[in-house]
Structure 1
Amino acid sequence: MTDAVSFRRMIEADLDAVLKIEYAAFSHPWTRGIYLDALKSYECWLMFEGQQQVGHGVINVIVDEAHLLNITVKPESQGRGLGLRLLERLMARASELKANECFLEVRASNQSAYRLYERYGFNEIGRRRDYYPAVDGREDALVMACTLFD
């Protein structure tokens with residue numbers, strides 16, 4: 001893992017690079033339209049390793065609750081602790097915005113993401129049946145929650 005990681009807010013001009021990573025990382029990626037809507041309503045962040053964009057994340061904070069909507073690390077940069085660094089930054093931002101708790105959904109098949117969230121302190125609290133589109137139909141989402149600390 002490298003220490004040369006930095007973060008900044010996402011802007012519309014970043015979307016081509018964001019979508020390139022999104023489409024490389026997921027079978028059912030967010031679209032440009034979803035990101036355009038997210039930029040209007042949510043906290044959208046980019047992660048850089050040196051000058052290279054290596055990931056992005058989106059959180060929504062309402063009153064004292066945060067919802068992690070998207071966290072993505074480009075496939076060739078995965079496995080080096082960058083996902084945890086991005087998650088830590090997003091959770092720190094949620095705390096700055098006075099959130100006490102964070103919720104998320106993760107594909108039941110995405111065990112690497114599940115383990116990342118668990119390592120951070122998220123616990124599974126439920127399941128949403130047929131929540132995500134999948135190659136052969138629909139896939140369940142596991143609902144996770146974490147208490148945030150200042």
Structure 2
Amino acid sequence: MVKETRPINILLIEDNPGDVRLTQEAFKEGKKKVNLEVVMDGVEAIRYLRKQGQYEEKTTPDLVLLDLNLPKWDGREVLREIKTDQELKRIPVIVLTTSNAMQDIVNSYDLHANCFINKPVDFDNFFDIVQKIEDFWLTITILPTMAR
């Protein structure tokens with residue numbers, strides 16, 4: 001079993017400041033040390049992941065939390081870019097969105113999302129979802145960057 005001592009780097013791609021704050025608070029309450037970076041649109045997400053411009057010194061995330069409804073490039077375009085890029089495709093991407101449209105679910109998995117979660121609008125349920133993400137993706141799962 002891989003024992004990790006460094007913080008887990010998560011990139012949250014989310015344009016709603018309220019959801020950003022909720023996610024930050026939920027991870028602060030968690031058991032794992034998490035470095036949560038935030039970008040608020042699809043273009044900045046790809047620039048971050050490719051370490052372009054102001055993101056040149058950023059660490060490649062261990063996990064991406066991706067909203068589908070983003071300005072500039074939407075989450076579907078971001079997901080397509082991540083999963084077709086040789087350097088990025090192994091990063092697990094969790095689609096975390098308010099959409100529950102079957103077409104969004106199917107398209108996300110067709111684009112190789114690792115998981116699709118409907119984002120609850122209720123505060124307590126949102127916290128619960130983030131804790132379950134931590135329990136599964138940060139505790140049980142061995143992430144590709146952790147396996148080195």
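Out of 1, 2, which one gives 19 for relative contact order in percent (Cα under 8 Å, 6 or more apart) as computed from the coordinates? Don't skip to the end; give the middle numbers.
Details: 1: 19; 2: 25.
That value comes from structure 1.
From 1, 2, which structure was semi-axes √(5λ) of the Cα gyration tensor in Å, for residues 46-125 alone = 21, 16, 10 calculated on?
Working: 1: 21, 16, 10; 2: 23, 15, 12.
Structure of origin is 1.
Hey, FRET efficiency 1/(1 + (r/R0)^6) of positions 62 and 78 (r between Cβ atoms, R0 = 35 Å, to 0.05) derived from one of 1, 2 reads 0.70; which structure?
Details: 1: 0.70; 2: 1.00.
Of the structures listed, the value fits 1.
Quick check: 19.2 is what I get for mean count of other Cβ atoms within 10 Å over residues 86-93, calculated from one of 1, 2. Which structure matches?
Details: 1: 19.2; 2: 15.8.
Here the read-out was taken from 1.
To which of 1, 2 does the computed value -0.88, -1.05, -1.10, -1.25 (log10 I(q)/I(0) by the Debye sum over Cα atoms at q = 0.27, 0.31, 0.32, 0.36 Å⁻¹, for residues 54-93 alone) belong? Don't skip to the answer; put the middle values down first.
Details: 1: -0.88, -1.05, -1.10, -1.25; 2: -1.04, -1.11, -1.11, -1.12.
Only structure 1 yields this read-out.
Once distance in nm of label points 7 Å out along Cα→Cβ at positions 22 and 134 is calculated for all of 1, 2, which comes out largest? Don't skip to the end; give the middle numbers.
Working: 1: 2.3; 2: 1.6.
When distance in nm of label points 7 Å out along Cα→Cβ at positions 22 and 134 is calculated for 1, 2, structure 1 comes out on top.
Readers should treat all values here as calculations from the given coordinates under stated rules, not as data from a laboratory. Values in this document were obtained by computation on a predicted structure and should not be read as measured data. Cβ atoms are built from the backbone, for glycine too; each structure is taken alone.
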